[in-house]
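Structures given as structure tokens follow.
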Structure P
Amino acid sequence: MTRADIAVIGGGIAGAASCVALLQRGVRPVWIAPAPTPGRDRIGETLSPAANTILADLGLARLLARPMHRAANTSFSAWGSDQLVERNAIVHLEGPGTVLDRAGFEADLFTAALQRGVTHIDRTIHHAVENDGKWKLTFANGKSRVFPFVLDCTGRSSTLAITQGKRQRTDQLVAAHCFLRQTDMDVEPTPATLIEATENGWWYAALLPDSRMVVSYFSDPDLLPSGISRDFKTWSSLVAQTRHIARWIDSAGFTLHDLPILASAGTTWMTPISGQNWAAVGDAAAAFDPLSSHGMTTALWMARQASHAICAARKGQTDALASYDAAVKKGIDDFLVQRQKIYQQETRFCQSLFWQRRHGKHPET
């Protein structure tokens, strides 16, 4: 295995999978990222069925067999109608998706990359500067190193990519989310996910493998109730206004206790997504509206595609990185078309600014 002058910056799924994909092709990158924080809660736990094949290609299929995860067999939605509609995973030719222990999955990916021989530096990047075709990466502790090629896996911050291009955005979607613990232990909750459209946004709830429930509300910043992340009464009142989410929380024996955490959830992407001596992967390249449930799968796909392009470019295929850029952009275009179709299925709230924005009747900010 050769030591390549390639740095992968950023951890998470994109960083770990990129390292595994490069190592699989005989290239050992330098991975600059802090180790995962044990027990850190993160939203985004549903892995789509399409990820099964990608993980198998990367030699990581066994990770989904861990008992900390569960199959995503059942989902319900109230979208375009007041009635709940059930969807079973049996309709997927690729098999069911997976509801992850997100922290556990990322920790396993991290371990898999280390076990395969990646050179790991437990640091964060303070800034990145290009000079004479090479990248000077300065760590948070003030030290620096130079690399001819850098793979940006730093999430929505796009630490390196943002210095080379422009971030495009279609919306300002924000997520308000919290994790609930069951208080009535005599109830056995249904292992499912539930999506519910409402006047000023939409809701998502899922039973996690550790028996907690995650509840998320997606809306635009100017449409969120004032003080939602500071006043529990405001948050609990908003949850209570739902038809199905509130009923499921109550009937499954859960209780709201904590204030929600706010996080960006808008659809954004970088232009360009790669250059001669760099490429972006995962949310650093493109971050999608969570309605797609394809964020993690897309990150895995990008990691595999980017590693192929990097290795091809090293062998003299001068258009390899440009082809990667084009493939990701096509994926973005396809997503935007599908996203609009899904939002247009909801017609009950045509007078709402949130839905007018998604239906193209009012500019999204």
Structure Q
Amino acid sequence: MPADLSPLPLPEGVRSRFADNGNGLQMHWLEAGFEQPGQPLVVLLHGFPELAFSWRHQMLPLAALGFHVIAPDQRGYGRTTGWDARYDEGDLASFRMLNLVRDVLGLVFTLGHRQVAAVVGHDFGSPVAAWCALLRPDVFRSVVLMSAPFAGPPALPFDTVGHPTPARASMADVLAALAALPRPRKHYQWYYSTPEANADMHGAIQGVHDLLRAYYHHKSAEWPGNQPHPLPGLDADALATLPTYYVMDMALDMAATVAAEMPSPEAISACRWLPDEALRVYSAEYARNGFQGGLQWYRCGTSARFAAELQTFAGKTIDVPACFIAGRQDWGVHQVPGAFEAMQRRACTDLRAVHLVNGAGHWVQQEQPEAVNQRLGEFLAQLRR
């Protein structure tokens, strides 16, 4: 471990490691089940604004089932280095989806594994896991998607000669309509793609620690407004029903948005799933690095620059065994209208189970770790039969 980093508060049996992943990163990951060589590998991929540490409750239970378990800090996050967080002159292309898959594949091969029993992704880690399974099913033999459904690769126009495709509102039209509402709004992913977003959060008036406390609370089952339901479509009126952490008031940045939902000192003291000492792991890493590394992922997603290479895989499905797990109080399941249904209907051809966990919002593996560990164990046990 580099001398300027303090040890992480890890459970006994979980260790922290660093290595070159063969794709430009000195990658940091957490690891369990390493004592017995040759055990099948499980890879856990975090989202935003999280870290490998987000999987601390899953690693030992999965290792006890006979797996070698790794959870990396992904490109742009935590103690992994070698990534470029510059906004204007940085290497944004290194954060595109296919290169994030390459990061994971490189780490797997660096560790001497040729196959992964299961790749598990939460939040923005979910599409990375999905693309791993879609692109390299020979390596990633099963996939668990958490909180963010995968609707499949972006489509290409089909059968349009003599049959023009009906005009549909573009995302630019939807964003303009949000801004024109009586209560003007903006979409968080496009806000995260602006030059101001990192400074707004890294320099938040309440400090990074309290920013993250409010953000995690706002998206958890503890916030009473998280009662999700499917949206009727991708239009401004429908999107405006989402909580403000997804569809923000136009005049507010994210720090101000979540500050309005800061839990009381009593609620913070009573929070069992994210006690303050655990939150300090996140706030220390984000205070040190800023948020731009993670925000680069959103910039790639909202830019048309990288869509074409993903359309190369239009119509391709995930054919390895798959499972979906999310909190029942997680709006992330429905934030993209139709994605949850498309995942079940066509994107995953061998979807074994869909679990919505009671008492969990967006941070399902932290809010309800025992329930998540049970679902993961059941899915992995099926694969061994």
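No lab work stands behind these numbers, since they all come straight from the coordinates. Note that this is a predicted model, so its numbers are computed, not measured. Cβ atoms are built from the backbone, for glycine too; each structure is taken alone.
Match the computed value 21.9 of mean count of other Cβ atoms within 10 Å over residues 19-26 to one of the structures P, Q, and report its label. Structure P accounts for this read-out. One of P, Q was used to compute Rg/Rh (Cα atoms, Kirkwood Rh), for residues 235-290 alone, and the result was 1.28. Which label is that? Clearly, the read-out refers to P.
Figure out for me which of the structures P, Q the number 17.8 belongs to, where Kirkwood radius over Cα pairs in Å, for residues 227-322 alone was derived from the coordinates. It must be structure Q, since only it matches. For the set P, Q, ranking by FRET efficiency 1/(1 + (r/R0)^6) of positions 43 and 179 (r between Cβ atoms, R0 = 41 Å, to 0.05) places P highest. Work out distance in nm of label points 7 Å out along Cα→Cβ at positions 187 and 211 for each of structures P, Q, then name the structure with the largest result. By distance in nm of label points 7 Å out along Cα→Cβ at positions 187 and 211, the leading structure of P, Q is Q. One of P, Q was used to compute distance in nm of label points 7 Å out along Cα→Cβ at positions 67 and 307, and the answer was 3.0. Which one was it? Answer for the origin of the read-out: P. Could you figure out which one of P, Q the value 1.8 for distance in nm of label points 7 Å out along Cα→Cβ at positions 59 and 275 was computed from? Considering all the candidates, the number was obtained from Q.
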